[in-house]
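Structures are listed in the sections that come next.
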Structure P
Amino acid sequence: MTTESWVHVSSDSDFPLQNLPYGVVSRDGSDRYVVVRIGDFVLPLEALVVTGLLDDCAGLTPDRLRELFTVDTLNTFMGAGRDVWSAVRVRLTELLGDASYKPDVEPLLVNVDVITVHLPIEVADYVDFYSSLDHAQNVGAIFRPDSEPLTPNWRHLPIGYHGRSGTIVVSGTPVVRPCGQRKPPDDDAPVFGPSRRLDIEAEVGFVVGVPTELGQSVATTEFADHVFGVVLVNDWSARDIQAWEYVPLGPFLGKSFATSVSPWVVPLEALSDARVVPPIQEPQVLPYLVDANPWALDLALEVSLNGDVISRPPFATMYWSPGQQLAHLTVNGASLRTGDLFASGTVSGPERNQRGSLLELSWGGREPFTAAGRECTFLEDGDEVVIRASAPGRDGVRIGFGDVRGQIRPAADG
């Protein structure tokens, strides 16, 4: 099998031949179109269909190929299923790896310097989990210092909440500081105004391709039949708004104002060499959550604030696997839709420099940390946060995700 591309790919690129993530881009104000990325280039899939270079892929007719790729979102392709995903990936690897195709394919490549990235999927539903043991213990210790940090249910099920799909935005979209009710601890009544404790959450997201019917549950072993790929997520959080509103029903306005995702969807197949053994779960989980073939992944995250790296969270330490998250999400018969996104929750490790939120890094604002020449607790207007990640790939290469970034703008009320 081909291991290198005839396309020049620098040794430090996130996007070698073994990756081939998908995205949606435009150029010079033109219509949006689906692409695959390699190195510093994108390859429009519609162009491959028009030129016949995808003919006979997975036994698909030219009409069906046009349905999949003459569109402005990945959803149609994602809904086609695992056999189609694999066949297209094999064909793209051949086209970009075999130099005999260079004369036909090279004229179709577009440099990333001249494109604009867009949200790669039409998001159906959004669910955010709370699956890092270290994060949950840190948050519990911050808010309940004299009590057991974990709630009684935490080790028995992947806790999550349903978020707002309409405010999921692509990397680079500015984040306006949200307003809402806040109740300072020493005040008798709440006040209204901009959040003063604006935070990040470094997460990993999983994009659903194949849907299910209402009433159907998905087993942990069926994870790879439904999940198309992986993105990075920053679930921006207004901690002061959240603290006042979340009892008794959980996150609402403190979470729903913006969630940023990376523009490149890394296929699950590209991450097969990044699979690791997950942490031991005690006590034993209920039978529907037993994950005999878990997609625990060795992803190394990196969080930067204004250009300074402030944390390196390890995804391999996550207590609940994505397969368990998907199984729990559907065990009550909740249906999946193509374009569903579920996120891991904040990724944190056992060390201070592995914490995936400012809440943890500053220990609730009581222990400021230094970044970009200043003492920090929560986000200030003008701050830019960038989250990156990489994973081991086939042939010893590094699989990257690009980045998910966002800059804080002042509240809309000034």
Structure Q
Amino acid sequence: MKTVIIGGGTIGLLSAYELRRRGREVVVIDRGEFGAAASHGNAGWITPSLSGPVPAPGVVSESIKWMLKPDSPLFISPAAVPSMVGWLFSFWRHCNAKAYRAGFNALAELNQRTMSDYEALQAAGLDFGLHKNGLLFVSLDDKHLDELYAEFEDLAGYGLGEPIRFDRDATLQREPSLRPVVAGSVLMPEERHVEPDELNRAAVVWLRAHDVELRSGSSVTGFRVENETVKAVQTTSGDIDADQVLIATGAEAARLSRALGAHVPMQAGKGYSITIDKPRLTVNGPMYMHEARVAVTPFDNALRIAGTMELSGVNTRLDGRRVRGLKNSAHRYMLDWEQGERSEEWVGMRPILPDGLPVIGRLPRRSNAYIASGHAMLGITLGPTTAAAVGELMNDEESTFNLAPYDPARFS
């Protein structure tokens, strides 16, 4: 049986791994290079403790406050609002405690296997580093620290580990890179991180070694459908016959799903990052600057500052104001982090749905077309587990996951 996977990011590559090890003939196509889109410049965090969906209580008031501030953590472009009004209304409708709790519970349940699924990838021969430094949440005031600690204490019931609180002196001893203006921090010791490019390269090497066909620079132009069944994927490099199709792209999943008669209201929640090669500053582990919503990740010979959520439509335009805002936010917490050999400024489109949950399942009205997309900021965290769920689903195995909250038909 031949499976065609559209999208060569982390979700697509790891889904190919799961299907190939089940004996499927697999072709993966991507319009660019593998792992070069939203999977490239993110923070690389594996963080089940951050399972909450993006629409949350308080986001509406914050988004209105920040809407006209291009350097704010959350920016909604006024120019894009008319074309996004239906999506924004649905998003804001999910910004309540009941919807947030339901979404959090669904994502936390899916995250139960996150760490073991990553370890299984390494055991299968995928060669990438899995760093076990935990995640340090840094705050500028005691009130936010109290809120963080209480929130993470609640997560202990989900098996996500016990939080450890540090005062200012203990925080600065753990991370001398921080300015003494910080009030303290909360450590979630079970969290991990990877270098995203390294993870994706490891997947590509494994797939090629196991005879998976990888086609880069190939854009999908349409589908050949007969009697509700997809028979071929039409691309700029020719048609590819298919027994099954998986859409594992990012924000363009909306267009591809629409071509197959399904409504998947995907938007791009654009994120930015700045990567410093051979930084002079030493950072001991990943940190989250709580008030600024900024992520800091040390890699081998590199330091990445990442963050912001920009809703401005499906595009990869890099807004210099957003980059400046990210830099200014990082400078509030850290000393001289920009010094190094060179820096890369990056923007990527996180695929996000109005309820903040991904879509994982079979598309309505198509017997052999599936989708796995919309993971927002949890693509790296949920990559292996999503792929495992896809492998079971597309191989007609008894599912070990509750995929009902992620059903693509929920938007029909």
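Laboratory data are not the source of any read-out in this text; all were calculated from the coordinates shown. Keep in mind it's a predicted model, so treat the numbers as computed, not measured. Cβ atoms are built from the backbone, for glycine too; each structure is taken alone.
Observations on the model:
- Structures P, Q were shown, and helix-only ellipticity at 222 nm (-39500 (n - 2.57) for each DSSP H run of 4 or more, over all residues; to 500) at -9500 was computed from Q.
- Structures P, Q were shown, and relative contact order in percent (Cα under 8 Å, 6 or more apart) at 25 was computed from Q.
- With mean count of other Cβ atoms within 10 Å over residues 18-25 derived as 24.4, matching label from P, Q: P
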